[in-house]
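These are the structures in question, set out in turn.
Nothing in this text is a laboratory measurement; each read-out follows from the coordinates by a stated rule. This one's a predicted model, so the numbers in the text were calculated from it and none came from an experiment.
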Structure 1
């Protein structure tokens, strides 16, 4: 969900100018489950903040938590020195053991996800010398392993999504089944599905 101040006449051009100067968030972390790389929150902030600040823009991120539903939320707000603003909120069911560690993990994930989304921040791997063109082609056509698929289902379960429901949701929306994705693609899908868990569960309850 995204919202704006009554006017964004000053914010819009400032944000466009800042985006033109932003670097890419480097893929500085590894996901052991899917053997893929992703940009950490620190990497995303490092890529975005200098350009934002040079154009009078700042970022505020406010977490929220609903004990009755165990839903964690994160509102990311882009402020301009004129007083104009835009903000986006994303929600995620609290997974894991539902303790402080799980809450911190969820809020960090949501901070990174909403920041990348609201800024249109690109993410890229700067380790090009370590990978040949041949190996890149092999990765591109290599399907996710059975272990990847199993881990995908287990991770969905931590946010209350049954893998069969996930498959039905994707099929209904014209998306390829998980078994046809590569490991990195499966990781991206898992990120998207966990960040939209409430929407998927609502869809399932209406079927």
Structure 2
């Protein structure tokens, strides 16, 4: 947050259940959290500093030159990126920061990773084409403003095998597979993963792809 000059208002775009938006509240007076899905907004926990809105990323309704920071977590690849970037340039204050990130495939350990890769391969054809942008680490995404050099980051959690299995069932590719074939692809490897995971929690790491830019002051 030390890259931000202004701390009055932040915009978390494609907020989902508001997790990223809540993380901004210690640093900003107010946060606008938007999502195109009314179901996602309905599932968000209210917060006195956050105003939730159901609007598309490309048409926020936020005032021009009013925002000190825009964040997009694991969602840029679903947008009309050019139109969203136009919107971001409009609403950012001079000197404001745009930060977009996505997480890569999680890493657990060699034995468990091998099984996770089998599940990924089983559903790979069901990923939407937008997923290629994430797999490409946003290399083909050109920020609409000068970029800021950033350090490498990763997300870390401790999960049981059941938590990992539940997570893989939330993948959009898994859901598409189930709809198309009427079966659960995760179940094909559930026993194998559980045996290698053992009855304990394991450390998981998701390397993050992060791109940050600053609007000219």
Structure 3
């Protein structure tokens, strides 16, 4: 599994080559305009956006669509992914980079919470889009747009130097695994409830 490969190479073997090479590739493209865009992208992936966005979605499905199960699904995936992310950060206890581009971030570094929660949040939309949107052009457009959000949020954390590139990759890996696990578990539970 890619996540455990990253743990072995980056944290256990302390191989810094990958992170340093990615930073070196990004550095020539650093400028004020890009920095402003990356700050916005980083904000979208953070708690100030994700928490109210998840709450609004839960309320929308619960009170507007009258779909209690869908609201539960959003709530369970959002809450469990945040809990898992914090547990992993405490387990690996990796300090953040000491060279932030603008402002330092607080807390631990591995895996990236922005990357992990963007996968579980926008990834759930990708799943719903692939399952329910019948128009092929619209379905592909929405999936590409949602993937762009996920990639831009992860890139913003590396660009702003508040995460190592390996933190973001680890967040993507664990976020994907956790989303698939949650969807599989909830689907089994849903089938059991119907029988």
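When helix-only ellipticity at 222 nm (-39500 (n - 2.57) for each DSSP H run of 4 or more, over all residues; to 500) is computed for each of 1, 2, 3, the one that comes out at -24000 is 3. Can you tell which of 1, 2, 3 yields 27, 13, 8 when semi-axes √(5λ) of the Cα gyration tensor in Å, for residues 46-117 alone is derived from it? Label of the source structure: 1.
A value of 55, 36, 34 for Cα extents along the principal axes in Å, calculated from one of 1, 2, 3, originates in structure 2.
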